[in-house]
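Novice: Read through the structures below before going on.
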Structure P
Amino acid sequence: MTTLASPVQDVADFWEWYALALKSGWTDGLLVAPPTEERVTGIIDYLGRDGREALGAVGPRDGLATIEQVAINCAMAGCEPAHVPVVLAALEAMLEPEFNLHGVQATTNPCAPLVIVSGPIVAELGFNAREGAFGGGSRANACVGRAVRLILWNIGGGIPGETDMSSQGQPAKYLFCAAENAEQSPWQPLHVERGLRPEQSAVTVFACQSPAPLFVPGAAERILRIIASTLPTTGINMFHAAGQLLLSFGAKPAQELARAGYSKADVKQWVWENARYEVGWLRRSGVLVEGEAHMYYWGHGEEQMQDLARLPDEARLPMVRGPEMLHVAVIGGASQWWMGLSPGWGNYGGYAVTKPIRGPRAG
């Protein structure tokens, strides 16, 4: 007799299971592990929680996430029980109102929830925070990111062309999980910056695009100038809808900035003051054409909404409302001068939310 509320079905082998998963719409096409009763109950027992416990409704379908349903999707993603508290913290973050998960799942923008893991659990579970951090590189990165995606798919119903209307999508929709490189970072960890204790482990979830790589070699001032000249592109939502963005520094440029005396707060302030849209350039480039649609800077209800056609050429406009809307994390190794730019969804939601990881392996 099963102790689970979910129905059980016998299959002959892995490939029959995979065919069933595809037919039933339980996967987006990638292979998934069979969530056997033994593996699912093992996860629930490890958590020490009632499988019927409700965690919240996952949009846009508003499917009810229970401990059992989360455990099933974690098993399908290949999670060990110790990985599951990380997934639960990420789900808790995504269910906060400022994240607007329903909108993140349904928007035409290609944003996807990025899970950034920080704290002692990074080393404990072997998350990859160095070279190739955004490309996986460890079971922990892969299975936590994949579990989050399967929860959004199976419980939330984020299905392309049905509820997920992202015009093109992005590879990060399959999985999007990285870890902070605290060992090589010269700065305060993300979870400490956001109010938690250093000895705690946490996730920060932010809906954004995959990091666009920026090559930033040289002294600190040159690094900052490259950032300032690269960021204010008009093709990202910051131009029309402000919001938030993530600067993910490899360890090498972060260390160079710190040697020159720049803290995280200094970097945010400098970038906010200098990475700006120049109205004259917008006119000369043909982006700003009077009378055409989408001429409003920070539109859609922002208090600072301005009609760019009325501004002088010398006006310089910030990408977001303030330096607090910029997120800085050290993700990746020290092998070269690389960093990443991950634009958010804009002021519609997907804002960064940090939650502590609770459970047997929370640290």
Structure Q
Amino acid sequence: MLDTQSILEVLRPVQDPELHKSLVELNMIRNVTVDGGKVSFTLVLTTPACPLREFIVEDCQTAVKKLPGVETVEVEVTAETPQQKSLPDRTSVPGIKNIIAISSGKGGVGKSSVAVNVAVALAAKGAKVGLLDADIYGPNAPNMFGLSDAKIAVKQGSNSEILEPAFNHGVKLISMAFLIDPDQPVIWRGPMLNGIIRQFLYQVEWGELDYLIVDMPPGTGDAQLTMAQAVPMAGAVIVTTPQTVSLIDARRGLKMFQQLGVNLLGIVENMSYFIPPDLPEKSYDLFGSGGGERTARELDLPLLGCVPLEIALREGGDNGIPIVVADPESASAKALVAIAEQIAAKVSIAAFA
């Protein structure tokens, strides 16, 4: 006889392929109903951007169909992103479950482009996402979001002013660019930079977020120290190109996060190869090849993905329409979406570790 218990028992051996634990034991199978030979239940994933979603659904359906009398199996898929573990010496941001730093050892490697497209890709999957532009000296995220002319509201809170973030492409955004004139340089020493980053963390009306992506400035300076020491971070991603000079600096950035006790989610190799628009079947290794994979292997870290260099990727950043929105079928967009899914999966693993 089919009942809820028999369904749960047959699903018990089915594991989350990333967490390697039973879906039933993880309370990811809920609302089981049986109507004659029709079985339905809810599968609650740990992220809306789960890269193995279809694989898990298929495993569940296959397991249940082995029971005698089962005619159809309907699976409703939802997600509940886990809260990253708190740390006693760091202050969590209320409402934000996971803070992810996108960083690089040197400038010019496309870190901001990766950060923006990862944020938009996660939002498109159904996650609640914000992006904090922590590059105070060179804030350009608003341009990439098509928000270069946007103004943000400042409200008086109970103890201090509260900033209301801008919003586009499904992502909430805060940046120094909203607070200064377009041509105004930010000529600050470290303590002032530390203060504005903390303001962006704690005095912005972020609301409820699954992921806050932090677009870090290049290098290993004050901004990185402030982020690592102020809040518990779900992890950091290092962006590099295959070029040797970039890889040398990327290793320094990786070591910095390790010394600060920040979980490293992996490496993204940007500008892996160039695809000419008139010859899409061709590719050219402008900055070398295999550097990201080699570095990831040497440091025992995941290579989260390789993003090709396409003209449309650059145009998307200039026009304020990220490539994952402007041309989702392009090679770079597909690579960036896959990277976003890998980052989400690694964050879930860290939360359950």
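Novice: Work out FRET efficiency 1/(1 + (r/R0)^6) of positions 81 and 185 (r between Cβ atoms, R0 = 30 Å, to 0.05) for each of structures P, Q, then name the structure with the largest result.
Specialist: P
Novice: For structures P, Q, which has the highest computed value of distance in nm of label points 7 Å out along Cα→Cβ at positions 25 and 57?
Specialist: Top value of distance in nm of label points 7 Å out along Cα→Cβ at positions 25 and 57 goes to structure Q.
Novice: With FRET efficiency 1/(1 + (r/R0)^6) of positions 137 and 313 (r between Cβ atoms, R0 = 41 Å, to 0.05) computed per structure, which member of P, Q shows the largest figure?
Specialist: Q
Novice: Next up: Comparing structures P, Q by distance in nm of label points 7 Å out along Cα→Cβ at positions 201 and 281, which one has the largest value?
Specialist: Looking at the calculated values, the largest one is Q.
Novice: Computing distance in nm of label points 7 Å out along Cα→Cβ at positions 73 and 249 for each of P, Q, which one ends up highest?
Specialist: Ranking P, Q on distance in nm of label points 7 Å out along Cα→Cβ at positions 73 and 249, first place is Q.
Novice: Something else now. With helix-only ellipticity at 222 nm (-39500 (n - 2.57) for each DSSP H run of 4 or more, over all residues; to 500) derived from the coordinates and found to be -10500, which of P, Q does the value describe?
Specialist: Q
Novice: If you work out Cα Rg over 2.2 N^0.38 Å, for residues 129-192 alone for P, Q, which one comes out largest?
Specialist: P
Novice: If volume of the Cα convex hull per residue in Å³ comes out at 161 when worked out from the coordinates, which of P, Q was used?
Specialist: Q
FYI, it's all coordinate maths here, none of it is from the lab. Here the structure is a predicted model, which means the values were calculated and not measured. Cβ atoms are built from the backbone, for glycine too; each structure is taken alone.
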